[in-house]
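Asker: Multiple structures follow.
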Structure I
């Protein structure tokens, strides 16, 4: 005998389902972005020998976002190490072969490969990295077999909000060789942003730039960031300096000049201070509904990224962000363990 749901009960279930779906559809789209990730050196050894998961303390935050992004500053390859000139003075970063799976399991959807270490193992290493990320379900962004492919944006419709992301690098440690390219921070960047007009509702830029270990961006970076926002970018997410840098709000759009390290092994202070940038996106003339920074501290001998969920742990991160951002008169409000970036709604309209 088939069980029949009473009509009144069925109506209640249907109405509840429709209300739930409507609430989900109307909720802002959430993005979580982190800085430099290199699963190398001691982290590599611990992953291989002790099944260490460097994302174990932050997985809930990253996986809970609709879209999660990271700068993948390592090469996933078994290629022999090239003999680069010693005068270069830059480390070669080879990651564990399981890097792609670890990123995917942490909830990372997009991995920027546009950074100065992209060609540590020449073009072969770059292409191996792209393949490893794709095979794990992580989209490699900012690099590819050709220049045009490197400039291809990531576009995803999330509950009716079309999000577009570009990844760009300011410099390379080594020449690319044959068969692979990275999107470089040149005049094409402005054109690439403008080309997204009409295709997406929100434009996010992941940029690997600036000077290492300093608290503030250069005047040139600030000018370029403003140009990119004038061209149509809605948020700029920076990395490379290995420390937290200034946060600026320009024409109602947040610019985080550097999110610092995220997974980079044990780091001395202040390189052990980090943050997860959390954005709430919506359609309309002001697509950034909220921008927040969740304080993170890299703890222990492996520099495990850990939410700074006590006042004592969070204090140095908060102080760093406030001090570095004072130049731009950026203000923050502490809320439930995060720093909300104040976004004034009275700034001049963005010029076309």
Structure II
């Protein structure tokens, strides 16, 4: 059975490996080595996503998590504080998504140990550890799906306990805009300038932002511009997003965004506004009676846990997997407050995640 002491040690070891997006090589080496020692056949696609396979019974199921973390995530000092794992407060913990990786590794270790090395006793498994999930699901978008045969899967990358199952998630469109006005000396001849920052402010004041409805949100998360206090700012840059679990609502928000930018552009004919809106992933909706949900439900039932079926406003690799025909469902990994310096991992829930995953591997 899954062992808490071993699991916590694995998780701490992984957390101590720096792996911000784009710098996952050390994590790759560590997890690939561990998977090979467990007897899995480890491969990499052209993007260096990790794909490992274990022979067994029945149709394979995919177990997935991502290798990268957000910043500040270098030199993390994990601390066990009672039943919780946290950082020293100067960095994230990196539980997102190293708790997910540790869950899969511990579950494989426990299941194969229990099985005495007899592959006939476990389900066929395909492990997929992606790179650069944070900031756009880049690794999943570049995954060589010809190397994956599973049609169902579990993505260990959700907040909360492992019986929290995410059946619906939104589409996301990324918005960037470059605004070019005209520079001038702010003290001598400000009337000759066109302030790109004022244009950006005009745009921000008109955009639909924040919580639009229960399944739709929009945000401009970054505004940059200007050079010095005595120069009318010639350049400004906006970076944002909008998302919805309804693609019709997503399209409506896009129309409104474009309308605002067009309207403001007409008010400043001597300025230039370059707007770009790109979809990064599509919404999904999984039925509660799907085979993938049933697999998770059986493993949870063995543990005496009831599934909690939810929707989310966040995206994950699951959005890409589902778009590619793999019903891969995100579940909680025992972590709270993703992407913050007060992020924590509840050790008992991480252990439950490993126990659930072990049950899936054993064919619960």
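Asker: Taking Cα extents along the principal axes in Å from the coordinates of each of I, II, which one would give 81, 41, 38? Could the numbers behind the result be given before it?
Answerer: Values: I: 77, 59, 46; II: 81, 41, 38.
Derived from II, not from the others.
Asker: Please compute distance in nm of label points 7 Å out along Cα→Cβ at positions 230 and 342 for structures I, II and give me the label with the greatest value.
Answerer: Details: I: 2.6; II: 4.3.
Comparing I, II, the top value of distance in nm of label points 7 Å out along Cα→Cβ at positions 230 and 342 belongs to II.
Asker: When mean count of other Cβ atoms within 10 Å over residues 78-85 is calculated for each of the structures I, II, which structure yields the highest value? Could you put the intermediate results ahead of the total?
Answerer: Numbers: I: 11.6; II: 14.5.
When mean count of other Cβ atoms within 10 Å over residues 78-85 is calculated for I, II, structure II comes out on top.
Asker: When distance in nm of label points 7 Å out along Cα→Cβ at positions 270 and 286 is compared over structures I, II, which one is greatest?
Answerer: Values: I: 2.9; II: 5.7.
Across I, II, distance in nm of label points 7 Å out along Cα→Cβ at positions 270 and 286 peaks for II.
Asker: Once relative contact order in percent (Cα under 8 Å, 6 or more apart) is calculated for every structure in I, II, which label goes with the largest value?
Answerer: Details: I: 16; II: 25.
Going through I, II one by one, relative contact order in percent (Cα under 8 Å, 6 or more apart) peaks for structure II.
Asker: Which one of I, II has helix-only ellipticity at 222 nm (-39500 (n - 2.57) for each DSSP H run of 4 or more, over all residues; to 500), as calculated from the coordinates, equal to -10000? Present the calculation step by step, with values, prior to reporting the outcome.
Answerer: Values: I: -8000; II: -10000.
Answer by label: II.
Just so you know, all these numbers are worked out from the coordinates, no wet-lab data involved. Given the structure is predicted, the values throughout are model-derived calculations rather than measurements. Cβ atoms are built from the backbone, for glycine too; each structure is taken alone.
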